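Have a look at these structures, which come just after this line.
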Structure P
Amino acid sequence: MKKNPALEILIWAMVAAPFLYLAAIYGQLPEEVPTHFDANGQPDDYSPKSNLLFILLMLSVPTNFLIMFLPSIDPKRNFDQFPGAFQRFRLVIALALAALGGMIIYASTHAGFNPLRALSVIMGGLFAGMGNYLGSVKPNYFVGIRTPWTLENETVWRKTHRAGARWFFIAGLATMLLGLVLPIELVFWAILVPMLGACLGTVWYSWHVFQQEKKAA
């Protein structure tokens with residue numbers, strides 16, 4: 001698959017960014033840092049600060065390597081039909097993971113920081129970015145809305161992904177907006193409800209389109 005060198009550099013710069021941030025402030029961190037938060041954004045578990053490196057490693061490096069090698073193991077071999085879109089999809093994932101890693105580090109150095117609003121922006125941006133990409137995804141076994149009905153029928157795949165692209169984009173924007181304006185105790189639901197609605201909606205829509213295609217055949 002032909003890659004855009006500038007995009008590839010940007011992707012790996014995003015992978016490296018949280019590690020550089022952690023290295024820059026490591027000496028300022030307390031020995032014990034919050035590493036888990038409850039549904040209201042309050043810390044409920046603490047770990048040695050050295051665990052932050054492990055969290056960052058598990059968060060971004062395996063994910064980026066796995067996504068990078070998906071085209072070589074997909075039986076349908078359709079990734080070559082949308083190389084630019086797939087690379088941009090990788091960039092969206094890398095940006096979201098870099099922001100998430102940065103948020104975790106920031107929360108460790110700022111007592112009282114509630115990460116929920118930042119998380120709503122990150123997750124909303126991820127969904128909106130994925131929605132912008134979904135419409136160009138060709139049938140494959142790893143990326144996209146992979147239901148029994150989309151994998152069975154290319155027409156169902158195409159129609160589902162066109163609709164899903166809009167729904168994911170709208171859900172992402174709604175998550176960002178609601179996460180910023182709702183009271184903090186409702187932000188968790190501002191993240192969960194739009195995203196769950198978009199996911200379940202596309203699953204139902206793929207089944208619905210499949211039934212329509214069966215009747216028309």
Structure Q
Amino acid sequence: MEYEFHFEVVFRNSGMLLEGAWLTIQLSFAATVLGLLVGILGALCKTSGIKPLDWIASAYVEIIRNTPFLVQIFFIFFGLPSLGIRMSPLQAALVALTANLGAYATEIIRAGIEAIHRGQIEAGLSLGLSRLQVFRYVVLFPALKTVYPALSSQFILLMLGTSVVSQISAEELTHIANFLHSRTFRNFEIYFVVLLMYLAMSTMFRALFHVTYLYAFGRKR
């Protein structure tokens with residue numbers, strides 16, 4: 001059976017696809033910023049030496065890393081309303097993406113912090129820096145520099161993971177693709193174009209992270 005390609009269906013609905021892609025980018029950017037902040041806080045708790053904080057951060061990381069992302073989304077969107085906590089699909093998607101990235105970022109940043117030699121911390125304190133200044137300039141900045149490639153890869157995975165939030169009707173790119181597919185039945189054309197759009201966004205994010213790395217850490221490749 002010969003299949004006739006009709007990409008004009010995609011072109012007629014390109015506005016909807018671009019809106020879905022833009023929402024995907026917005027979700028990814030917001031979750032990246034918030035997830036990084038959660039990761040820094042979690043890593044600080046795990047390396048603080050304060051047992052209760054370490055236990056809380058460790059429990060959070062283990063729960064997130066050992067449960068499916070789809071189940072986490074369903075729990076937030078469908079489960080929490082039973083406790084009176086209701087969110088829109090976009091709010092639930094952002095919370096789930098942030099929590100998921102935060103758990104992985106916690107472990108990545110923790111590894112970077114523990115790679116900092118103790119002597120550097122003592123040197124910072126001996127120069128009169130406060131503990132906050134030591135953490136910011138002597139510990140956190142070099143740690144982020146060390147683990148930046150791992151973090152950037154995790155951010156790319158986060159952007160691709162936004163496709164899962166289509167299951168709760170968050171109107172990102174995959175949700176729009178599923179909607180168009182249900183109306184036009186042009187499976188190949190729609191998902192082929194969406195595949196290329198995700199590839200383009202991944203490439204864009206990777207280039208952005210590379211430029212950010214060069215700007216922030218001043219290292220040329």
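Where a number appears in this text, it was derived from the coordinates with a stated rule and is not lab data. What you see is a predicted model; the values in this text were computed from it and never measured. Cβ atoms are built from the backbone, for glycine too; each structure is taken alone.
Among P, Q, considering only distance in nm of label points 7 Å out along Cα→Cβ at positions 37 and 189, which has the greatest calculated value? If you can, show how the numbers build up before the last one.
Working: P: 1.9; Q: 4.4.
Evaluating distance in nm of label points 7 Å out along Cα→Cβ at positions 37 and 189 on every structure, the highest lands on Q.
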Discussion item. I have 20 for relative contact order in percent (Cα under 8 Å, 6 or more apart), calculated from one of the structures P, Q. Which structure is it?
Written reply: P
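With Cα Rg over 2.2 N^0.38 Å computed per structure, which member of P, Q shows the largest figure? Mind dumping the intermediate values first?
On the way: P: 1.13; Q: 1.22.
Ranking P, Q on Cα Rg over 2.2 N^0.38 Å, first place is Q.
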Worksheet entry | Structure from which 24, 14, 5 was derived, semi-axes √(5λ) of the Cα gyration tensor in Å, for residues 29-68 alone, options P, Q | P
Worksheet item: Where does the value 60 come from, among P, Q, when volume of the Cα convex hull per residue in Å³, for residues 157-196 alone is the thing being computed?
Response: Q
